[in-house]
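Some structures to go through are shown next.
Every number in this text was worked out from the coordinates using simple rules, so none of it is lab data. Here the structure is a predicted model, which is why all the values come from computation and not from measurement. Cβ atoms are built from the backbone, for glycine too; each structure is taken alone.
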Structure I
Amino acid sequence: MTRIGIVGAGAIARHHAAQWRKLPVTLAAVYDIIPERTQTFAAQFGAHPCASLDELLRRVDVVDICTPTDSRVTSVLAAAAARLPIICEKPFGRHLDECEQMIEACTATNTPLFIAHVVRFFPQYARAKEVVDSGAIGRPAMIRTMRAGSFPRPEATYGSAFYGDFARSGGVILDLGIHDIDYHLWVGGPVERVFARGLAYTGVNGADHAFLTLRYASGAIGHVDCNWALPPGQFRTRVEIAGDGGLLEWDSFEPPPLLWARPAPARPGQSTQGSASPLAPLDDPYCREFTHFLDCLDRGVPFLVTPDQAAMAVRVALAALESVRTGQPIHIADFQEVGR
């Protein structure tokens, strides 16, 4: 049975672990630079707690990298040197030269590298892509997306001081907006230029918001609204694609086709509610993505997200940040990071 090792023991690593446990694999090992977190994670999920990254690499067949964005390159290079297949959380890297370094290392060692852009595995977004590709709405002219939540404060489930450190996280554009930037590239094709406005570089603390306008090579326009300014506990996603023959849209704030509620044992008299079938645990998009990863490894075929595609999403995100900084549109082909 394939042995999975997780690098990092934060919230996203815990969600990954919960999904791996649904699949015919062994969650074999975990390593985090904070030993106490390694021990807690190992006890929760039954993985071996490793004292070093090298120890983890000796114990596993696949490496799942869930470390903060600015530290992923170290783990990817080590796993590539060990020639172990890699699944790496998005965004691919904090800087373009890191992405290039990781691609070069994995290419040189023939190491499979999958960047986990999970939005491609959400059924609503995957279906929208299918509809566009079928020609049902004609030639796309406008793609709009929204991804909005509250600022990830340290006490929240997905909270950490990391997110508020722009130098490390890249703010809402690189950490959250990257989901939709990748989706725009997947559905709309190459982007020629980007113009963006946002709160980066303004000194505002405790919130971040940006709006990106993309010009595709096809002539179509894209809008990306990414937001860490909603009230605590709220999260909203939305996609709208207008073609010359039709329109499709989906909004997480609209009633879903299936609602469910069931008793909450820990809270007598209350219930838990959701919009996905409780009888379909493999329908979680992360589980779908991991199933895809394992299937591609088994069959020796390319992943749905290639490293070059993930690097292009980072390029567009960083170009958007440069547009926010300068107030000017940025041509993607000419973009170079300042100070790198």
Structure II
Amino acid sequence: MSHRAADAANTRSDHKFDIDWHPARRCPLPAGAELAPLQQHPAYAAALTQSSSASVHDMRAALIHHGGRVVGRAQLLLRHLPVLGPVAYLPRGPLWCDAVPESVKHQALRALRSSLRAAGVPSRIWLANAEDAAGADHLARIGYLPVITPQYVAEIDLSGDQDTRLAAQHGKWRNRLRHAQTQALHVAHRPLNPAQDGWLLAAETVQQGVKGYRALPAAFAAQYPNDQTRLFLAENRGEVIAAMLILRHGAAASYHIGWSSNAGRSVSAHNLLLWQASNWLARKGVLRFDLGSVDTDAAAGLARFKLGAGADLRALGPTMLYTPSVAHLGKIRGHLKHAA
């Protein structure tokens, strides 16, 4: 079958929408979606499908057409879970292009679900966590029920100048940065080299076990497009005492792995790395630096570090569930909330 015919076979129409399904790693971002979160970027799909366990069956992305143009893109993880069977997960999406009416977004989400079924993916269970409260409201109106409260993320705005970012830092954080700047540390940065930097990936695996946090497998970073990685290293007398791995995705970037030795912590090396990484990203045209989730209970120290760096705290939407058995109740709750 030709590529043209294969594309046509993966196109499903739903009322006023045409939805094209593609392997997620080969489905580009539409215009206006350059600030996509990591979980909705093709590079994420490429790295995850090559590095994850067999529980990730596939990743698909849908280009949503309406009125003769692309209005959005949705990237899904497809898993097969014991007892539950096929599950479709929509993390921090869809991505919407500029000037898409709210009513169109609401209708498109409904069309997306039926389109996946028509494309031969028989998932009756959907999980989604929207990028914000407005996105969660759209999901609620078509039958999704919240099952996990929203996460909070810390983001540094890189659109301003360096003085603005410095002024946004908390006083104690800025003092630690100044302390690090007096320590004659050497900071270097380059793309990740999985063969050379395997020690960092191994250290991340150990950290996950010791500190008990869940994160992407260390192998994910090794599979991420190399030219979109940036590893910052702080050295003291030729010894690496701290490291920070950044992943770029469009006009945004994400803090992915951080490591520091006792010597690095004593001289606030991580403050210096984050500051220099922010400045480098800004020079490269990156507009938003995502420092990841913030948990003031389980990881209070890390939360203080992220917010002290001048990051803004932003709530995502809750994690939400859709199945035919809960859809009716979800629609009632969604419409009551909208009416209120």
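Couple of notes before you dig in:
- Comparison of I, II - label where mean count of other Cβ atoms within 10 Å over residues 206-213 is highest: I
- Which entry (I, II) yields the derived value 0.85 for FRET efficiency 1/(1 + (r/R0)^6) of positions 118 and 134 (r between Cβ atoms, R0 = 30 Å, to 0.05): I
- For volume of the Cα convex hull per residue in Å³, the highest value in the series I, II is held by structure II.
- When distance in nm of label points 7 Å out along Cα→Cβ at positions 22 and 302 is computed across structures I, II, the figure 2.8 traces back to I.
- Comparison of I, II - label where relative contact order in percent (Cα under 8 Å, 6 or more apart) is highest: II
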